[in-house]
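Dropping the structures in below, format is structure tokens.
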Structure 1
Amino acid sequence: MDGFGLSKSRITVSTAGVTKNLSNFINKYGVKLAVSVHFPTEEQRLEFMPINKLYSLSSLITELKKIKLNKRDFITIEYLMINDINDSLQHAIKLHKLVSDLKVKINLIPFNPIKTFSGKPSEDNKIEKFANYLKSKNIFTTIRKSRGKDTQGACGQFSLK
């Protein structure tokens, strides 16, 4: 990161599934990592995230396990909350099982509706239950408050293209 005058602790690489050499890159440069998981099973992720055809959830998790984290570091798991699609307690249980061997922070993101997808945002009480379950398993969990809905540029936008 020479030449830009940026601290590596201020740089975050964000991906939805690129796995080839991801751990090598993160280990070499020591930057932060955010991974858009959004669905806790291969089947659901394949249905809603075409990138899963190239980079399966299992290969992504395998690659994440190779990352060497310092004491204060963690991998951020981005998880979009879509009403009645991936927001049940069963989904929370599956997500916990998926990431239980990783040092993660889970960022729950309420879905922001778009014209090309009929999904609805999860209800606040469902998001809270989901978060509380993960917290009860000692996983640092946050709920993101979204801005930018009017421009379809908000956190929680979802594209199927």
Structure 2
Amino acid sequence: MQRSLVLLKPDCVERKLIGQIIARFEAKGLRIIAMKMLRVSPELSKKHYAEHVSKPFYPGLESFIISAPIVAMAVEGLEAITVIRNMLGATSGLKAAPGTIRGDFSCSRQMNLVHASDSEDSAKRELELYFTESDFCDYSPMLTPVIQADDE
């Protein structure tokens, strides 16, 4: 079982796509174990995108992520990190395959609707930026036996 941070970015919120994207994760059998809407501060942006702060594109990235509210989610499931990233599609909505979230809803490289952790280490670091341990609501849905095998 893995956890990943998923951020529904300002363009997702502004375009009123929150429900449609959450529904895709739930339909896939992933569990949302924490969720909140917030405004990303410049300080949080610098922590979240620490590896990009010195790059020339960072000011535009920060300006975008602080421009409107986001929805932060902790999403859990079998191989959740890979599953979520596959569901999102290529980073650029222009290159993302139809059927993926970005392929269906995005036509931009930067306004690509959703961020998701790219590794277990990133997930751990990113989740700690947005949630405390007490924010997580672990549960096992009654439908679990029809979603995955007992030995998975």
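Values quoted throughout were computed directly from the atomic coordinates according to the rules given, and no laboratory measurement underlies them. Keep in mind that this is a model prediction, so the values were computed, not measured. Cβ atoms are built from the backbone, for glycine too; each structure is taken alone.
Matching task: 129 is the computed value of volume of the Cα convex hull per residue in Å³. Pick the structure from 1, 2.
Comparing all candidates, it corresponds to 1.
Have a look at 1, 2 and say which one yields 1.4 for distance in nm of label points 7 Å out along Cα→Cβ at positions 73 and 137, as calculated.
Structure of origin is 2.
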* Structure fact -> Matching 2.1 (distance in nm of label points 7 Å out along Cα→Cβ at positions 25 and 49, computed) against labels 1, 2 points to structure 2
* Asked: Between structures 1, 2, where is distance in nm of label points 7 Å out along Cα→Cβ at positions 9 and 129 highest?
  -> 1
* Asked: With relative contact order in percent (Cα under 8 Å, 6 or more apart) derived from the coordinates and found to be 35, which of 1, 2 does the value describe?
  -> 2
